[in-house]
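**Q** What follows are several structures.
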Structure 1
Amino acid sequence: MKVTAHAVRSGDWWSVDVPEVDGLFTQARRLDRIPAMVADAGKLLTDIPAAEFEVTLDYDVDPAARREIEEVKQINAEAARQSRAVVHDLRQRGLSVREIGVMLGITASRVSQLGKDKATA
């Protein structure tokens, strides 16, 4: 079941409302805990297993902060694309994942992960 958790900061807590499920309201101290809390509460209110809830988090921030967040997401996506391309290129040149890790300042495991993704130049 796809639902949207609308979170609004209230003091040290986030107040969370889920309009798709009548009566589903909860609170959380941290944003990262909201999807699991919503799924658990949704199970109690609907008898749908928690694992079947697909929770999209929508948090209330001012428009300037929202623009900054979106800008950072775009920058991170571009950096990830570039990292995959560089790893792919360096692997094609015969360098090992450990060597690439040293060069890029990341772990060999991360190099392996990046190398498994399709590089897009």
Structure 2
Amino acid sequence: MTGRLTTHVLDVSIGKPAAGVLVELWLVESDKQFEFLQISHTNEDGRLSQPLLEGPSMKKGIYELRFHIGEYYRNRGTLNGDPSFLECVPVRFGISDPVSHYHVPLLISPGGYSTYRGS
């Protein structure tokens, strides 16, 4: 069994997966220092085509996913202001067991979001 990090984004304002959301993955080295790891976009199912981390790239540490929600809503034409209330949603989390599956879903709407550790 190899560990992996996955995510998906659901737009609860329309009850559908959020396609085309830009997602960045960063390693948090300190409160002010980050190492960029990769960038991807969600597919039509609101998921990424492959895990963000998998196997040997899964390491203990603090990570941050940055979801570019403002851009997603601008592309949909459903923003209520410029800049939007939510431009970029950062989700900081820890990986303590690199052989486990870490799933970090994001539920979004133009005015709020929630996340949890999924399965």
Structure 3
Amino acid sequence: MNVSTPDARSECSSVREILSRVGEKWTIQVVVALRLGPRRFNEIARQVSGISQQMLTRTLKTLERDGMVERTVHTSTPPRVEYSLTPLGQSLAENVRRLAEWAATQREIIEGNRLQYDTRGRP
């Protein structure tokens, strides 16, 4: 991407912001928790180990704002709220799955490269 024009710099900044959001620790874990279907808040909290209620609420609201998660309130007593991935969120989940597969197949090569790097002499 050529970033020499103001429009290109603006686009690059927007892409960087989206990638930063998607790359956040809790975003990926929440998307993975929702990839197989709708979940209630506490179900998501149980699947995403270590997340606080406040951080889960914030992450879900951010994903809803970005159009990746849909919040559905079922009119029952008591009211039941479910969260699910939108088609945009499903596309993110699919790309995360592919990235995880890539990481799994390249793990040994990467570990070997790290070992080689760490054991060679540095000037």
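Here, each number is a calculation from the coordinates, and none is a lab measurement. Predicted model, so just to flag it, every value in this text is computed and none were measured. Cβ atoms are built from the backbone, for glycine too; each structure is taken alone.
**Q** If FRET efficiency 1/(1 + (r/R0)^6) of positions 14 and 78 (r between Cβ atoms, R0 = 30 Å, to 0.05) is computed to be 0.15, which of 1, 2, 3 is the source?
**A** Working: 1: 0.55; 2: 1.00; 3: 0.15.
Comparing all candidates, it corresponds to 3.
**Q** Still on this structure, please answer the following. I have -2000 for helix-only ellipticity at 222 nm (-39500 (n - 2.57) for each DSSP H run of 4 or more, over all residues; to 500), calculated from one of the structures 1, 2, 3. Which structure is it?
**A** The value was obtained from structure 2.
**Q** Starting from the value -0.73, -1.00, -1.17: which structure in 1, 2, 3 was log10 I(q)/I(0) by the Debye sum over Cα atoms at q = 0.16, 0.19, 0.21 Å⁻¹ calculated from? Intermediate results must be reported in sequence, preceding the final value.
**A** Numbers: 1: -0.83, -0.90, -0.99; 2: -0.73, -1.00, -1.17; 3: -0.89, -1.04, -1.14.
Answer for the origin of the read-out: 2.
**Q** Compute distance in nm of label points 7 Å out along Cα→Cβ at positions 70 and 110 for each of 1, 2, 3 and report the one that scores greatest.
**A** Numbers: 1: 2.8; 2: 1.5; 3: 3.4.
Largest calculated value belongs to 3.
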